[in-house]
Structure formats: C-alpha cells, structure tokens
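The data blocks that follow each hold one structure.
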Structure P
Amino acid sequence: MASKLIETAFFKAALGYAKAIARMRGEQVLTPLTMLGGLLKASIEADDGDDAQGVANNSDSIKAALHAHGFELSEGDIEPLDDKIQLADDLKNSLNSNGKDLAKFLDALLNSVSPVSLNGNPLASIISPYLTDYLGEGDEPTIGGDAFSAAAFCAFEKGEFKDYAGLSSFFSANRLYLLALIDKVFGGRRSAKREAPENSKLSSDLEAALRDRDDGHSARFVSALDVGLTTGVNIIADRITAYHEAGHAIVSSVLRPEIPVNRVLVKREKGYLGVTMYDGTAPQRNLYRREDYLVELCVCLAGQAAQGIKFGPDFMDEGVSSDIERATKRAWNSIAYYGLDPEFGPVDLSIFKQSSGWLFDEAQKRLQAVMKEAASRTDNILKENWIKLEAIAAALIETGDVDFEQFVAGLKISGLEQVPGVLRAENVPVTRAVAFTSQPGSHQTPEGAVRYEAGDAIVTGEDGDSWPISRAIFEQFYQPENAESFGGDGLYVKIPKQVLVLPLGERSRVDMSGGRGVLLGNSGDWIVDYGCGDMAIVSGGVFERLYRICD
C-alpha cells in the first residue's frame, strides 16, 4: 500500500497499541474501534508532533465513541506489539481511502463507529414526530427503512419539506409507492406528533445510508429514503402482478372454459413475478380456426388490460411486454401465413423472398386492426367480470396463491347492481312443466352443466330446454296452477317480478351460487339477476318473448 500514513512513527506506534488492545480484549482482527483506542493511547504517550496533537484535539469524540460501545481504555501501561494481525474490512477500507491523511482517516473511523440518530441529520430529524404509531408506548423497536420512508411521506403531506424543491419532486414522483408503505407500516394512519426518543435504534441499512455519503445531509436523507422506497415499489409491483394474473385467469375462464385455470400465483422466483397455471390434462387447442386465434389474443392481452383498468395506462413491465410480443406473433401468423383473416384473404407471405411490398403493408394494417379488436374485446370481458376480478386480485395480494376454480365457486354472487349498462326488466307470466328431484345430480343446460340437490325443481321451457332451480329460489318465482299441489310435479306459473338484466356484447361466464356450475353466454344473450343470490343466462330470442324492459 503506497501510503505515507503507515510510514510515520506515530501511526506505527498507534498500530502497536491497537494490536496490544486487541490481544487484551481477545479479538482476532483489528477493528476501527480498537484502532481508535490505539490512536488515543499513542497521542497520550507521544511527546509532541502534529499527528499526536491532531488526535488529542479529537480525544473527546474518541472517548465518547469508545464509551458508547462499552470500551473503556485502560489507564495502565500498555506495551505496543509487533505481532501480525488481520485488519477488519471496514478498517482496511478506511485505510485505503484515507491512508495519506490522518485527519480524514480519523473522521472515517469515528463515522464508522459513532452511533447514528435521526437528530444527527437535520432533514431526518423532521420526521421523528411522525413515527409515533410505529414506536408505540412499549419497548423501542428498531426503525427500519420502511418506517423511515413512510414517516417522511407523512411529514411531506403536512408541508414539512415545502422549502426543499428537490425533495418535494422526489415525494410527488414516488407518491404511489410511499402510500403503499404507509398502508404497510402504519396501517394507513398518519402518525400523531410526539418526539421520538433520542435512543431509538436504526436498522443497519438505514444507519449506513445516513452515515456513508459524504456529499451533505440532503444526499444522505435521500439515500435513506431509497432504503424504504424499494419495499414500496415491490408492494405496488405485487399488486400490479395480482391484477395482471387475475386478468389472464378471468378472460381465459370466459373464452376457453374447457381449459380450467388451476392456480394463480404472485411469487418472486424463477425469473417471474406471477403466473397463471392451467390444467395440463385438459384438451389443448391446436389453433385451427380464426376464433381460436382471437381467443388466444384476448387471453394474452388480458394482463395488460386489467393493469390499465385498475392503475391507468402508464404502467408497463416485462410481463406486459412479453404478452404483447406473443400476441403479435400469433396474430401475424394467422394473417400472414395461415389465411385466417377474411379481409386479407388466403395468402401465405412466406413464399416471398423479401419481407416488404404492398401485400406486407396490407398484412401489417390488418395486424394492427386485429390487435385493436382483441384489446377492445378483452376490455369488455374484464369490465363485465370486474367484481370477480377484484376478489381474485385481493386474495392474491393477501396470500399470493389462489386455487382459481375453487375460489370462484366459493364467491358470493354479488349480482348486477353495480355493473355499468344494467337494465331493469319484468318477466311475463308463463306456465311451465316442473318436476322435482329426489336425489342430488347434475343437469346439462344449453349454457352448461348445473348441479342440483334433492328437492330442487327441473323446469322445462317452451322450446323443450330444461334447467334446474334451487327449491328456495323456485318458491319465490313460481306458484302451481292448482294451489293444493305445491311441491308435486305438474304445471306451475312464473310470477311476474322485476329483475336486473345485462345484454352481452361479448362471450361471458356466470358462476352459479354455491358452486353449482358455470354458465356460458354469447353475444346477444342476456344475464338475468333474480335478486336472490343467483343469476342465469337467457338466449336473446327467449328473452324477447319472456321479458319486458321497464321504463
């Protein structure tokens, strides 16, 4: 090491005393604290010299640092040692950085061992009163970066940093992440004012941030804020991922129910943030039809669409990028190679040696149109199923792992009350044949299989189609033609009642209450909410005959 400091007689003496102190303390390496003791002992024993005087001028600070660590320097004689001893990494770094200047070396040692407090930084001291809820009234916890950054944002919202333009910009730019920290650390509450105790401990990473930078208190303060901000960023990233994966799961379950969604995960491992897992035993699509490709595009784009609806269009991540890439490739294949776009026609562009020209331009125009069509369709499906998506995303945020089909089956049907575009209608009175079941089973309807319990009703419609209705719901909507025959097979009249209805512009899925089954509707069908915890899908033609929209 080319350093003037270690060549001086004073430093050699201090190093000898430090080695002796280390041996007395049973230490196997030389630490900054022990080196401070050696420097102080050398300054006491030296006759004169600038180096000795420089250390003596800082003796009070050195003694305070030693005392803070329970290190009391012996007043007796200490013989310096010549033994070899390994230097601790932080001591070695201080020597490498400041080995030509004793004053700087001494400052580095003091900084590395002196306790750091919030009040030691003028900006950090501002946030002390905002840590009340976190500190509580009991034992003082260690203040970490999460609490520090959350408290700092509370202070900012109260106008504490209005005179610091740079910090105001920092807080404003990271508002979303800092609000997430307040939820995590303070449970959403803003702390009441009370002075934080002087002896509040700081976590090692927060302490390092408040100490290490040598370019002013403001830089150290921002460095400390960054410690907690990372957690806030991860919280929001997990929330975005939850909505992203819930979007994939919802659109897939609606458009390709024959491929069940097994699990949805939000998990930071193996190169991904989240994943939607499908039943590997289900029949896989070979993508022979144009509709199959359009469905695949919608499923691919559903993650980005769900993020955009919830958080706005400004959030982009690697998951969105890869989804768009995959969707674009599949759309291009269907248009440019497989002849599945009716407007572009049955043309295979792979026969051309050059990938440019009029036909390629036309194919690219159709590519953009098809992608926009899929994006619009995806948005509509998500909005029609948004209540369900919110529930799945909330469960993912809480647990990180959802068994999709089981979770959806267990959801309480919330109805159409809050769904945009919902209308009020009244059914016309109609007489139907009814048979009551004697044991549990499953009944296949045009919209899907529905499970029933013993005592439920099987109702046959005018077109010969039939469907099960739970006994409790049946009794609210039907009465027998002969009042004495209720509960027996026969003819029953559907009582006129008002219901909520929603016309479908896209394919949609309705999950029956109690996990009784899944119904699938297509464009032109109607979802009917009976207002008693259950819904049904009615084809457009039947709806026109049996329901009247109320003014």
Structure Q
Amino acid sequence: MKRIGWAALACCLPLSLAAQERPSAILVLDASGSMWGQIEGEAKIEIARRVVGDLLATLPTDQPLGLTVYGHRRKGDCGDIETLTLPAAGNRAAIAEAVAGLKPKGKTPMLDAVRQAAEALRYTEEKATVILVSDGVETCDADPCATAAALEAAGVDFTAHVVGFDIDDPQALAQMQCLADQTGGTFRSAANAEELGAALTAAATVKPDPAPGPARLIYSATEAYGSTFREVEVVWEVYTEDGAQAMDATQGISGEAELPPGTYLVRALRLSDETVEERRVTLKPGGSEGVEIVFAEALPLATLSAPASGTAGGMVEVTWTGPDGDGDYLTAGPIGANDASYLTFEYTAKGNPLPLRLPVEPGAYEIRYVLADGIQTLARLPITVTERGFDLSAPDSAPVGSLVEVAWSGGGFDEDFLTVARLDAGDGNDYVTYAYVRDGNPVGLRMPLEPGQYQLRYVVGQDSSVAVSQPITVTDLSVTLAAPDRVAAGSMVAVSHTGPAYEGDYITFVTPDAGVLDYLGYAYTSDGATVQVQAPDTPGRYELRYVSTVAGERILARRAVVVE
C-alpha cells in the first residue's frame, strides 16, 4: 500500500499560522460511520489517525491548535459534536490521544461542527481558521451556503479550508465547495490517498502580512465559469504610468512583485484565446495591494428532449446534447431547486438517449442537464409525473411456509418487490419474506413459518415506500412423526412424517437441549413419506425433529426416542 506524505499536511494550513504571530486554528475531523470505508485496503479512520500523528510532529510547538470531531459517540444524533481539545500550544499529546480513541458511529453534522469550532476560536473577536476534512454529505439538514455566509458575515477574519475525502456525490461536492467559497477558503477533492495528500498540501491560501519595506503588488487571475470560478493561466505584464515595463513578463495563475511606490498598469493575457484584461493599481510605501483579474468564460450549451409526462417512479428516455464532461449528469427534481439538489440522477456517460428514473411522488418536476464542473444546470425541461395504480390479489389465508401466488399491478420496475410483513412493521424494508416483481406476475411469495396475522405489501424499490397492502392470515400446520420409541445405536431408523415437505425440510436426531439448527443423523423429507435416519452412536435420550428452513427456521414436530 502507498502511504500518504502526511508531513505535507502542515503545508495545507494557512501560511499565517507559520508567521511569528500564530493565530489559533481548529482541525474539524469527520468521525461519522462512513469513515470505516476503505481506500486501497485501509480504513479511512486509520488513515486519519496516522495523518494527525504526522501533522503534530511537523507543526511548530508554539502553534495553537485544537480538535473538533463529529459522529464519534452516537448513531443518528445530529448533536454528536465535541471539541475534544481547545486551541493551545503544547497540547500535541492530548490531540493525538483523542484521535487514537475515535470510533466512527454516527451522522455527518459537518456544518454545525464548523460553526462550533468557529465559536471555540472566538471568531467574532479574533482571526479564526478551520480546516475541515470530511468524506460525506451533510446529513443533518443544514444549509451549507447559508451557514458559511453567516460565519463570514459575523467573523473578524474567518476562513474555512475544506478537503473532500473520497467523495463522488455531486451534492456533497457542492456543499463543500460553497462552504470554502463563501469564507474565502480553498476546496480540494481527493479520490485516493495520493490525491488527498496533494490536496491538503495545495490548500494554503492565506499569507502573512508583509513587513514594512518596498511596496508589494499581489496579482491573481480567475475565470468566471457560470456561477463558479476556476484557475486560469495568463501572461502578466506590469507598466508604469509613462509606459515603461516595471517587471519582466511572467506566466502563471498568480504572483507577487516588489515595486517602488506609484501607480501601475497590470496587464493579463489569457493564453487560451489571447483575451487581455487590464487594471490600474496604486502602491503606497511599505504597503501591499492586490489585483484580481476575472476573465469570463461562457458555459457550454445543452438541450434536453423527453416526454411531457411519465409515471411516478417510472423510467423516461431523455435525449440530450451537451459537453458530456467527466461527471456530468441528468437529474429529475423539483422545479427551480438548487443546482446541487436532486431526487434521481444518471451520468451522461451511460448513453444517449439515457433512461432516467422519475420521482415516486406525482406532481410537476423538471429534468436538468447538470455540468459537474461547479455543479451548474445547463438545461431544464419540465415534466409531469402522474400517479400509478397499485393492487394485490392473493388468498385471505395460507399455511405457514407455503408458497402463495400473488397477482399484482403497479410500476413493475426491477427494484420493486412484494413482502410479507408483521402488522406493526415500519417502512418497506421491514419484512419477513420477499420476492421481486420482476420474477413474474403472479409471483410466488413465501409465507412465514410462524402462524399469525400479517400483511402482503407492494414496496416501491426507489424509496422503500409501501404502495398498497392487504391482510393475510398465516395458519399453522399439523405435522407428525412416527418412529419406534427405542432404537439401536448407529442403526438406520424408518421415520414416517405428515409434513409439508418444503424444499430443504429435514428430519434429524438431536439431544433434547440442542438448538433449532443443530443435527446429528438427518434425512430430507422430500425423499418420501417414510425416510431413513441414522440413530446416534452414543446411547441416551434423544429427540427426532421435523425442521423447516424455508422461511427462517422452525421445529414443526418432535418425538422422544431412546437410543440403546
């Protein structure tokens, strides 16, 4: 396995943390249940433990650093956030010990965790930096853009740097991008260990205030690509007011130059199309001024064609044109929803035309072509989702373990299924037995082995909702065993039975205290109404049992036998 160069993590902290005056920072670490996922055979939480150990060994000892984690104590609790170590110098052992003890369990309240870390840093009074490392989407309903905007507005100088660890969910990527953009931080996405190390290294954006001296010009260029910004390579030139060249031409995204005080013309030529943008800037003695040049780049065009309506939960065929970039996708969702939100989606790389699943609730929706670069909608098409009818037809009662033919009507999509569920069952995933509707109509549905009152259900596979149900009574069977009361040890014993002889049913010798699935000699009931079962070699008191495993496991009949 390749190891990450985790000493490089120190480089991802803003450079101001390495200045003579070191502002405090808090590392916000994802300890939700998804951190048990693996990269190159190693759990992400184990990688994180190694990361922090290397980081602590690399940072200056006088750097105030704290640790906030989430999802580490309880399942399903959006309040499971804890600042384990407040920012301070000399607390390296405490941070390392805290990270070593993390056991991922819960949800992903990453935005509330960032907020709590900011509060611990007194971000409304002092400069505050948070470094978030997360591998999943926000699962506690916080609005990432609103949260980030509020922190930026209330903070003296608040910055959140975000690293997305092993993420391909468009919604999660959009959330993290917005958090970084709104606070002036950086966002990097990494798909594996090597990329993660590089992303953390590249996250440095804040630089220390320059010491008094020559005036400093700081210049950078970006490209406005729809609602997002991306880096762009340009050739930089700087001229004095009388047209003299003030510095040698240089190529790059950004740079700095020390110049005499005065007024200058900063010229940037975009290499892709030789577009030129210019800005004037006045430099004061001992000060610094920044020039940011933003080039505009038009989004690519896209079109969509699909039926005007479709059945709830069904498939529609969508014909599209567009850039078909890496990660571009089609989605169905509410009209006017945020670009990053969706109910169903499919990547454009899978074909054209492209089958797209519709939402399960009837109503007015839209199909969208979403550009993965910045999560931006290029085209929209309205579609009406109509109701679909569901029905079940089956006997009112059936014996335990029997296979009942159930006729159905409904969507009939591959992931839809029928179930037998208890009367107090929850959603469609709470069942005793099941069968997929793709297996036929009617479809054979196995009854439970325990008698009682149950429900037959049609479950929509897309969201596990129960579309229709009907009651069914599962009745018990009278099963008997006939055999001699006393048999010779190791002998073959003729055992007659009156049982259902379901597939896999068997008759066995066991000790009286044996578990349901324990067995010694056995024979399958499908071999006939009378079967031969070998008696145990050791004399003693035993039971003959008729055991069924067709839907769980149950002893349907038992008989005491003495082995001599």
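Any read-out appearing in this document is the output of simple, stated calculations on the displayed coordinates, not a laboratory observation. Owing to the predicted nature of the structure, the values given are computational and were not obtained by experimental measurement.
Thinking of P, Q, which structure, once P(r) over Cα pairs in 5 Å bins from 0, in percent, for residues 91-218 alone is computed, gives back 2, 10, 19, 20, 18, 12, 8, 7, 4, 1, 0? So the calculation was done on P.
In terms of volume of the Cα convex hull per residue in Å³, the structure with the greatest value among P, Q is P. Matching task: -4000 is the computed value of helix-only ellipticity at 222 nm (-39500 (n - 2.57) for each DSSP H run of 4 or more, over all residues; to 500). Pick the structure from P, Q. This figure was derived from Q.
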